[in-house]
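Novice: Have a look at these structures, which come just after this line.
No value in this document is a laboratory result; all are computed from the given coordinates. Fair warning: this is a prediction, and the values are worked out from it, not measured in the lab. Cβ atoms are built from the backbone, for glycine too; each structure is taken alone.
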Structure P
Amino acid sequence: MKIGAHVRTTGGAYNAIDHAQEIGAEAIQIFSGAPQMWRRKKYTDAEVDTYKTKVAVTGIEPAFIHGLYLVNLATANPDLLAKSYDALTQEMQAAHLLGAKGVIFHLGSHKGAGYENSVHQLVEYVRKVVAATPDDTWLILENSAGMGGAVGSKFVELGRIIREAGSPRVKVCLDTQHSFAAGYDVKTRPGLDKAMEEFDREIGLDRLAAVHANDSKCALAGGIDRHENIGEGHIGRDGFENMLSHRAFAGVPFLLEVPGFDNEGPDRKNVEILKSLRAAVGVR
C-alpha cells in the first residue's frame, strides 16, 4: 500500500503535491475549502491543469478530498441537512475535476435520537448525493469513534447504509484510531483478524477505499476521537506493523491525520515510521 497524508493546499490545490513531496507522502488527502465553513472552493481550469501535471510528473496519487466537518446527514434540522447535501455534492464535483478518488466524510450525529431513527434519512441522502454527482467519484463513509451519538462506530451500521443505498460507488474509509476507540482491537493480531472478518461480513473488503492511519490517545473502547503520532499512542508501532502486514489492507492507501511531532500536522517522521514498518513486514 502507499503511505500518504493529509496535506495543505495553501495557494492552490497543486501545492498539495509540493507539500506531499516535502514529507515523502505517496498519496494525499486535502480539504476543498476551510473545514469549518460551508463555502467550498471553486477550482479554475488552470489550477486543475497544473495539479494534474504535477501528479503526472511525481506519481503522487491517489488523492482524496476530506469533507468539511459541519456535514451531518443524521440531523433532524432541515436547514443543516440541506447545507450538508449541497456541500457534499460540491465536494464530489471538486473530486471529479481533480481526478481524486472521491470524498471521505463523517456521516454526523443523531444527537441522541438513535441510529434506528436516523438510518432511513441517512440512506436517502447517501442515495441523493450519489445520484447528483459524477459516476467516476466515490462517496466514502468514515467510521466514527462514537462520540456524541456519531453514526458509524460499528461496522454493522455502515454496512446497512451501504446495502440499502445500493450503489457500488459508496465506499468506506477505516480510521484506525476511531476503530480502536470504538472497541475494535486493531492493535493485536487476533483482535485485528476479528475486526477485519467483521468488516468483510458487514461491509465487504471490496468497499475499503482508504485507511486513516492514526495512533490513539484514547484507550481501547474509550469512545473518544483523539489522534496521536504513530508509535506514541495506545495502538503503538506493533499495532501498525500488524495492520501493514494484514491481507485486508493490501493495496489500500494509508493516509496520516496525526498531530505531527512538531504539532503542525502529518510530517516526514510519521511518514518514515510507516514506511519503515511497511518495509519490515510481509503480507500475511
Structure Q
Amino acid sequence: MLGSHKPELVDFGVHLGFQPQHDPRKATKIEVKNLSFWYGQKLALDHISLRIYACEVTALIGPSGSGKTTLLRCLNRSNDPGIVPNARMEGSVLLDGQDIYAPDLDPPMVRRRFGWVAQSPNPFPWSVYANVAYGPRIHGLVFTRAETEVLVEETLRRVGLWDEVKDRLNEPGTVLSGGQQQRLCVARAIATKPDVILMDEPASALDPIATAKLEDLIDHLRESYTIVVITHNMQQAARIAQRVAVLHLGQLVEEGDASEVFLRPRHPITEAYVTGRVG
C-alpha cells in the first residue's frame, strides 16, 4: 500500500524550495489538452492534459524514455512533421488561450515566443556579444549599435554574467567555463523576449557550484517568465519548482504542487520514483 512507505519519504530528506506551491493568483499560461504524439507507429505521449501557470517553474520528471523531452518539444512546435519526419500529433496546446497548432499561425512566429536551453551548453562559435545580439537583430528588436549594446548588457546582467564577461565580450563564448556557457545560453534564450523558457536538463553537465548558480538564476527568472524544466535530479526539482508533472511510459501519472508530489505522492509510481526505487 502507498502509505506503508512513508518512512522512506522521511529518509529521502527532500529539501523544498522557497515557494513549493502554486500561487492561485497566477493565470494559466499553457494548457495541454488531450495530447497524444507518435513517432511513426510508436506512441510517445498518451492523452496528456496539463496546466502550466504563468511566472512559475513546472518540472517534468520521470524515468528516461517517459516522454518528457517529446512533451517539451511539443510545447513550442519543435516536433512538427516538417522537422520530425513521420511524426503525428492529436490534441492541442494553448498559449494564453490560443491554440499554437492552429493552421493560420506561422510556426516560426510561435517558436519565437519560447526560449530554449539545451542539456549541454551550446553557445554559438561566435563572440559573447554576438551570442546575445544575434537573435534580437534577426527578429528586429534592435536596429542600432547603441540599442544592441544596451540590450546585451541588460541581458547579461539578468543572468548574472555581466561582471564576469564585460571585459571579454569579443572573446568566443566557447572559451567560457561550462557554467558560464550555460548562463550565456540562457541569456541568448531571453534576449528575444520570449513568454516561456523551456529547459531540457540544463544542469546535467554542470558541477555543483555552477548548478547552484543556475538554480538561483531560474528562481530569479520565474518572476518574469514561465519556465518548464526537465530534470532527473529529484532534489533539484524540489528546490526550483512550484509545480511538478510525473511522466511514465508516455502517460502523465501525477501532477501537482512540489510539496504534495514529493512529500505526499498519490500514485505508487511517483512514490517509487521520488524515493529512488525506480528510475
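Novice: When you work out distance in nm of label points 7 Å out along Cα→Cβ at positions 52 and 260 for each of the structures P, Q, which one comes out largest?
Specialist: P
Novice: With Rg and Dmax of the Cα atoms in Å derived from the coordinates and found to be 19.1, 64, which of P, Q does the value describe?
Specialist: Q
Novice: When distance in nm of label points 7 Å out along Cα→Cβ at positions 84 and 100 is calculated for each of the structures P, Q, which structure yields the highest value?
Specialist: P
Novice: I have 17 for relative contact order in percent (Cα under 8 Å, 6 or more apart), calculated from one of the structures P, Q. Which structure is it?
Specialist: Comparing all candidates, it corresponds to P.
Novice: Shifting gears a bit: Once distance in nm of label points 7 Å out along Cα→Cβ at positions 148 and 212 is calculated for every structure in P, Q, which label goes with the largest value?
Specialist: Q
Novice: Sticking with this one: Suppose you compute Cα extents along the principal axes in Å, for residues 76-163 alone for every structure in P, Q: which one lands on 46, 27, 21?
Specialist: Value 46, 27, 21 for Cα extents along the principal axes in Å, for residues 76-163 alone corresponds to Q out of P, Q.
Novice: Supply the structure label, taken from P, Q, corresponding to helix-only ellipticity at 222 nm (-39500 (n - 2.57) for each DSSP H run of 4 or more, over all residues; to 500) with the calculated value -12500.
Specialist: Derived from the structure labelled P.
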